[in-house]
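**Q** Some structures are shown below for you to check.
Each reported figure results from applying straightforward, stated rules to the coordinates on display, with no laboratory input. Computed from a prediction, not measured in an experiment: that's the story for all the values here. Cβ atoms are built from the backbone, for glycine too; each structure is taken alone.
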Structure P
Amino acid sequence: MTPSPEAFDRVEHPGRIEELLNALARPGGAALALEGRDSDPLPVVLAEFEPGRVLVLDVTALGERVGKLRRGLGFRLVGQGDGGMVRTPLLKAIRVQEESGRHWLHCAYPGELEWQQRRDAFRAALRVGMEASVLVRHEESGVSGLGDLRDLSLTGCRVELVAGGLNDELEDERQLLLEITFPDGSRFKSAARARHLKADPGRGTVSAGFEFETPDPAQERRLWFMVREVEREAARVAGGDRTDLAASSLFRPAAPAPLRAHPNSRFPVPPMVDRLAPSAAWLDTQMLALRQGEHVDAVQLSRQAERLLELQEEDREGLLFATRCLNNEPLLVRHGLGVAVHLLDFARARDMPRALCKALTAAAMVHDLGKALLPRELLALPVLDERQHRWVQGHVPLLLQRLDTCGWLSTPVVQAVVRDINERLDGSGYPHRRDGDELSDLARLASVVDVADILSRQRPGREPWSITDIHRWLEKNDSRFDAQWVARYQAHFGRWPVGCLVRYPDGLIGRVASLDEQGLPVRVRLRSDDGGWLDGEALTRRGEPESSLPAPAD
């Protein structure tokens, strides 16, 4: 899309017009913007011109759009010249002729041009087949994410990020470090801040527009080169069989692509974590979409619930273990998936209908997302006073309002897993202080699964609990939690449930990955520098673990 007319100066001197047209005639120098089309300019070649009479354009790369130009659709030539952006007035074809498989457009020589000194107004967009990766990192927290470069200018860039733990930093416009890597191995680093965000929950991505933080002269020169090369490569790629443009050196592969998964992972990542990652990414972008005023995407919620059902059928222990390895995700994402996967695993073991299992999984995934609509400063407080506690309780009705498009979710399931999951048998819960007589079996079960998961995780001002301490606390609070469902939960997942951290008598520490029929660990991931695995005879001879340990995410 071309800049607004107000941003340009008019150029009427014949010598100056010819000078700027010479710049557009250079390889990759010109593009064509169609009249009334709010889209990126299209690559063309200004093949020749005769001052005062005619311009001749090679428009072969436009394909079927050539016919529209032949029928009189207006257009402008745009490009760069003399350190600025150049644009012609609206032009129309005098004739279009085909010769040797190429299309040549003749139009009137412009009596004036428009020139814009602000070179940063032009964004060079990467076309299909052009790839450049971007590592985005928040230095203070160490949180990072990887994405794809979509366009580049002298003042910023647009990046499509796979959702991770960066959304808070992006929304707060905190200073981040960007590192752009091109296929030839060239890198460009700059501090930047996110100025524009758009979530795409369906794809689990966030489109972020970044503004570079006061680049120095050397960075500006580098940016100018990269913008020009991206432009040129875009023209070459779009040109098909054109041979007049050499490939840009930036896009000649000369180095392996940077690692694109789990840049913060401490240990080797099990395959199931990669399988679970799209669901985590969807939840992350759904939170951002909620904060931007949207509602829960009913179609995507259904698809993600189906995805978890399929993963559970494929490898239930692998999926349970994976919920403890999402260290790069926000707490609301990790907790939502943890509750969903454990509730699903329990429901499947009791032969609940598949439709009910899916609804339970979906509701559990999003049950806490109303907190994304609360101030983050409030959620970060380790201790809440009475007023703040009431404020936090408001997350339940906030989410219920945003679930109005999810008609496929049955009302009883939504009431049990979203509305009543924080209620307690003695009426001490929220938001409506319902007591035992008003709580369904599903709500009683969900509350046990919910509390067991959240107590096992690191939270603001609160350390995680061991699974042994969680079980004892649930048993002790039988006035608040249904003792039968507590016992059933413990019997199903066992004393050493998959995902918990255990210590053996000889001092070995590992996270349980698989259990035998007696509920004893038969495979653990070691809590050591290499994060290796231990199973078979080497684990069996150690006997039963002596204790469980608090276990923050790896």
Structure Q
Amino acid sequence: MKKILIVISLFSLGLFYSCEGPLEKKPLDVFSELDVWNDAALAEGFVYDIYSDVVRGMYVTQYTDDWTDNIVCNDDNGGGRNVQAGNIEISSDYGWNRYGQIRKCNLAIDRLTDNDAINEAIATQLIAEAKLMRAMVYFWQARRFGGLMLVKAVLTPEDEMKLSRSTERETYDFIQQDISDAIADLPETAEPGRFNKATAYAFMSQVALQIGDYDKVIAAVDEIEKRNYSLDPIYSNMFNSFSGTTTSPEVIFFYSIGEDHNSYIDTRMFRNLTNCYNGPKLREDAVPQYHPEDEFNAWPLRWPSQELVDAYLFKEGGIAVQKKAEEFQGEPSRLMWENRDDRFEMSIVRDSAQYSKSIFTFRRGGNAHWTSNPLSTWGMSKSGYMFRKWMYEDQFFFYNYPVEWAEPIFRLGEVFLNKAEAYGRKGDMPKAIEYMNKTRTIHGGLPELPTNSSEEDFWKYYKIERQVEMVQEDDRYWSLVRWARAENATSVPELNGYRLHGLDMEFDGLVNVVESPFTVDMKFEMPKRLFFPVPESQIRLNESLEQNPGWN
């Protein structure tokens, strides 16, 4: 065997090992390949390192909602604002080169197969985990680019490196085969942070939905329903505290990290909260001043748009109806907050709502309007709203303050919506409505959509339901693209041809809906924008690669 050195991230290992463990055997920074693949604990460490690369690096805090109509981006949020505005350069890498992660997965699969030095059951589970992570990397890329270069084994310097792209269908077939292989060998239960069968089924429902394999979506969710998961009766439990995420009966797989390895600045909270507090950052005449115990330190990048707020339905006369803010123009704003979807107050901080110990007022003369900070508009809301979802508001944090953090990666609410969409595409409206109603009623507290409703009504309310249920879970952009492709649409109106809205109310609190002065002109060119461009530098290096349509 050719001897190489393998570096294993101590950070990753620290997520799974206590103070006593296999790493005390020799120096902790490098190990020979022979060491790793002859020691079960070190082999596990190598796979845990892939977890860090793939789960944390590619599925946690990705902020793809910033590309959509859900978000009014802060001025300095270049990535989100540029994608919203269609300012996409073929010289940039939007995620094409993730082949380092693929190589790690391939290495683990190769070295653990027919490995006599490691217990067969341990090796089998590690191979299944590596295959599922390989599928996760390829899916992350496939949504962005379509067909990919499929590297299925460990390449050597003697192998041909200039591979051509497989078709999108071939790419998704390979991803789904990896998931199926993983399902066969993953355990029913696993320690927190490791995959089990339900994780793979949940991922299969997401992958199959994106490519239109609807029977596979339904079959995968059928399997999850046989297992011990249930919708969390309180939606915010899954997002607004570490303990809630890690103990929710709805969460199928979550990422978590302890405060020894994580700071407030590394979490979603740091980018979602106003940067303002009593003193030089708040006008003396702002009403009210913040509670003296609240000091809001953050570098915010995103604010809820009025388009998102309009998606939270009203409960009226035993049915759920949509009322857009323009219908309340000139009326007292309190009328906009009454009798809404339960998730609204759990997800959004609106004018005159309490956050932490303070009352937030987003109107002119209040404490959170973009004119409230005498020094700068930068840290203040650009839409008249702030996110509550993902905020641990019962705790105070400073930028480098150690904090434990958890995010649900796969959960039952999402897979039920996947199943609803699959039934909808197959034309089975009663079943589609049945599964859409699950999150709508339990999380939203809304009346059911009658199962005899029209196909048109199902799609209208399904798309609204998915928008509010999955906000800031990196779903919206991919759903809009998926719907456009499934419906052979010639445009994505949610992402094109207008500017996002917010509230700009005077202190009397009468509704005034405006184009946010901080938003951009939304632009989504079809069909060009269904995929990102392959980086120009990669095509220059590999003449076998073809550019995506419209980007030449």
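**Q** A value of 0.55 was derived for FRET efficiency 1/(1 + (r/R0)^6) of positions 271 and 543 (r between Cβ atoms, R0 = 41 Å, to 0.05); which structure in P, Q was it taken from? Intermediate results must be reported in sequence, preceding the final value.
**A** Numbers: P: 0.90; Q: 0.55.
Checking each candidate, the match is Q.
**Q** Moving to a separate point now. From which structure (P, Q) was log10 I(q)/I(0) by the Debye sum over Cα atoms at q = 0.08 Å⁻¹ calculated, if the value obtained is -0.56?
**A** Corresponding structure: Q.
**Q** Out of P, Q, which has the highest value for volume of the Cα convex hull per residue in Å³, for residues 279-494 alone? Don't jump to the answer; show the numbers that get you there.
**A** Numbers: P: 119; Q: 148.
By volume of the Cα convex hull per residue in Å³, for residues 279-494 alone, the leading structure of P, Q is Q.
**Q** Looking just at relative contact order in percent (Cα under 8 Å, 6 or more apart), which of the labels P, Q belongs to the structure with the highest value?
**A** Details: P: 9; Q: 19.
The maximum falls on structure Q.
**Q** Turning to a different aspect of this structure: Which one of P, Q has distance in nm of label points 7 Å out along Cα→Cβ at positions 231 and 423, as calculated from the coordinates, equal to 1.2?
**A** Q
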